[in-house]
Structures are given as structure tokens and as C-alpha cells.
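Quick note: the coordinates plus some simple rules give every number you see, no bench work behind them. Just so it is clear, the model here is predicted, and its values are computed rather than measured.
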Structure P
Amino acid sequence: MTEQQRYTALIRTLIFVFRDDELLLMKYSGKGTHQTKEKSDRKGIYNPIGGHVEEGEDIIENAIKEAKEEAGITLLHPRIKGVINSSGFAGKHIVNFIIVGETHDEVMQSTLEGELHWVQTTRVKNLTTFADMQPILDKLLTLKPEEMFVGTAAFEGFTLLDLQLRTI
């Protein structure tokens with residue numbers, strides 16, 4: 001395989017911030033600092049906060065930064081609980097580090113990217129989310145403290161074709 005054919009992926013964090021039995025979710029506005037078709041296609045979808053990991057930034061450092069930038073909160077006890085290699089999401093290959101943390105802070109009500117909401121974990125299934133979000137949440141809620149998970153996801157655009165999650 002030549003260098004040009006090698007699989008490359010973006011590195012992102014997806015941050016599940018809990019407060020008691022609630023999860024912090026952003027309802028996307030369809031806008032952003034850098035406007036793209038992908039962002040406008042997300043309008044109305046709920047998702048955990050998170051972002052791209054920058055060069056020289058470690059995963060936990062990124063999660064702490066993104067929580068502050070996107071929600072105005074201090075992320076407490078951040079830990080990696082999952083890693084998912086996703087292909088084809090909005091035409092991109094992404095390695096998502098699933099981060100879990102807590103906060104006692106009040107969140108900003110809205111940002112350019114969307115509105116922030118605390119949602120009871122049992123009610124997330126009633127919201128419009130990406131199709132992999134509920135299975136990831138279900139996995140997180142059943143993990144033992146010493147466990148984490150790995151997995152793969154295949155998408156065509158925003159349509160989930162396959163998701164495999166395995167506890168380790």
C-alpha cells in the first residue's frame with residue numbers, strides 16, 4: 001500500500017457530561033464559526049459536546065478545552081471510556097474518543113453552534129440524535145468503573161450502516 005492509499009482519520013472527542021441522571025446535549029443550530037454544509041445539515045440534531053483534537057493536544061486536554069469553549073463549564077474527572085473508528089461520517093473518517101465527565105457548573109444557554117440542554121438519560125431516546133448516540137449512551141451506562149469499550153461504525157453521510165461496540 002502506498003502512502004497515498006493509506007487510511008487517515010480525523011481525531012475527535014465526544015464528551016458525555018453527566019449531572020446526576022442528566023446528560024448535557026447540544027441541539028445544533030446549523031451554524032458555526034466555519035460554516036459548512038455538514039454543519040447546516042446537522043440543524044436540530046442533539047449530540048454531546050466535543051471537537052477536533054488539534055496538533056500537539058492530548059485527548060483529555062482537548063475534552064477540558066472543548067467543555068469550556070462549547071458549554072462554559074469546568075469538566076471534572078474526565079476519562080476515556082471508549083474509542084470508535086468511524087468511516088464515512090459526513091464523508092469523513094473519524095476516530096472518536098468517548099470521554100465521560102461531570103460538572104457542577106451552570107452551562108451557557110446557547111452558542112453560535114447551538115443550544116445546550118440538560119436531558120434525563122432516559123429521555124434521550126425521544127430526541128433526534130445521530131443513530132450511534134443512543135447505543136453509545138447505553139454502553140456507557142452499563143460499563144463497570146474499570147471497563148471501557150472499543151468499536152467501529154460505518155456511515156453513509158449521517159446514515160448509520162453498522163455499529164459494533166465491544167467492552168474491554
Structure Q
Amino acid sequence: MLRRLAVLLLILLASGLAPAEAAKESGLPLPRFVSVRSGEVNLRTGPGTRYPIEWVLTKRAMPVEVIQEFDTWRRIRDYQGTVGWVQSSFLTNRRTLIVTGATRKLREDKAESAAAVAMVEPGLVGRLLECRDVWCRAEIGGYKGWLKRGEFFGAYPDEVVK
């Protein structure tokens with residue numbers, strides 16, 4: 001009986017049908033934001049080197065969302081919605097953001113009326129320093145200022161980042 005349970009559990013783990021708690025290999029919450037460690041990271045169709053490469057991420061420090069874990073592999077989603085598997089060694093817990101939509105004002109204070117420190121283009125990657133309410137402080141291209149959460153990818157709507 002015990003042997004049958006062990007075999008069943010192995011089948012479930014291999015098929016990806018195991019409970020979500022069993023998939024949390026790192027013990028960290030899912031989903032969560034991390035960033036890409038290097039300038040070229042292979043995005044695979046499954047958690048292993050035998051799975052084909054579907055995409056190659058080319059933006060160093062780009063934020064991605066970890067949505068699933070298996071052993072040392074992380075299933076991630078990028079700002080365009082592309083999903084795939086990468087080895088955890090290619091990711092870092094450093095918080096970053098990528099500007100989305102239109103050109104945005106990086107403001108000197110967290111207010112619509114605040115002066116612009118810089119204009120930041122879509123696709124620019126920067127460091128996420130902190131988030132409170134609807135405003136997040138960032139460093140992009142050597143400039144520090146505030147962006148609204150809806151102006152970038154890299155933080156959840158109610159997440160506090162310190």
C-alpha cells in the first residue's frame with residue numbers, strides 16, 4: 001500500500017498535477033517578482049535542458065514574474081506575457097522594473113503635479129527602490145524619481161516594496 005502511494009506521488013510530480021504546495025521548491029511565495037541575471041537567458045518549454053528553447057530573453061535585469069517552481073527551474077512570465085522555464089541560477093531577487101506603454105515622466109516627488117526629473121521610454125529597465133500606495137520610487141538611467149504603478153511592470157497593485 002505504501003509503495004503504491006509512493007509511485008502515485010512520483011507520477012503526480014512528474015505530470016505536473018501535484019498540489020501547488022509541493023511545487024513551491026524554494027518556499028518563497030508564488031507568484032513573485034525577480035529579475036534576469038544576465039543579458040541572454042534561454043526560455044524553455046519545460047523544466048529541464050532536454051526541453052526545447054522557445055525564446056531567448058536579451059534584457060539584463062529585466063523583471064519577470066515567477067509563477068511556478070520545479071526543483072531548480074522557475075516558470076516565469078515577462079512583461080509581454082511570454083511564459084517559459086529558466087534555471088533559477090539565471091534569476092536574482094533584485095527588484096527591477098520595465099517601463100511600459102508610452103513615454104513616462106519620472107517625477108521628483110510622488111504627485112501628478114511634481115516636476116519631471118527625466119522622461120523614460122517604454123522598454124527601459126531600472127531599479128525598483130520602494131513602493132507605497134500608487135507610487136513607486138525608481139532609478140532609471142542614473143535618475144531617481146517616482147512612477148505610478150500602472151506605468152511599469154515589476155510590482156503588484158497593493159505590494160509594499162522597501
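What the table below lists for this structure:
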{"quantity": "Parent structure of the calculated result 17, given that relative contact order in percent (Cα under 8 Å, 6 or more apart) is the read-out and P, Q the choices", "calculated": "Q"}
{"quantity": "Identity of the structure behind 2, 8, 17, 22, 24, 17, 7, 2, 1, 0 (criterion: P(r) over Cα pairs in 5 Å bins from 0, in percent, calculated), options P, Q", "calculated": "P"}
{"quantity": "Origin of the value -3000, where helix-only ellipticity at 222 nm (-39500 (n - 2.57) for each DSSP H run of 4 or more, over all residues; to 500) was derived from one of P, Q", "calculated": "Q"}
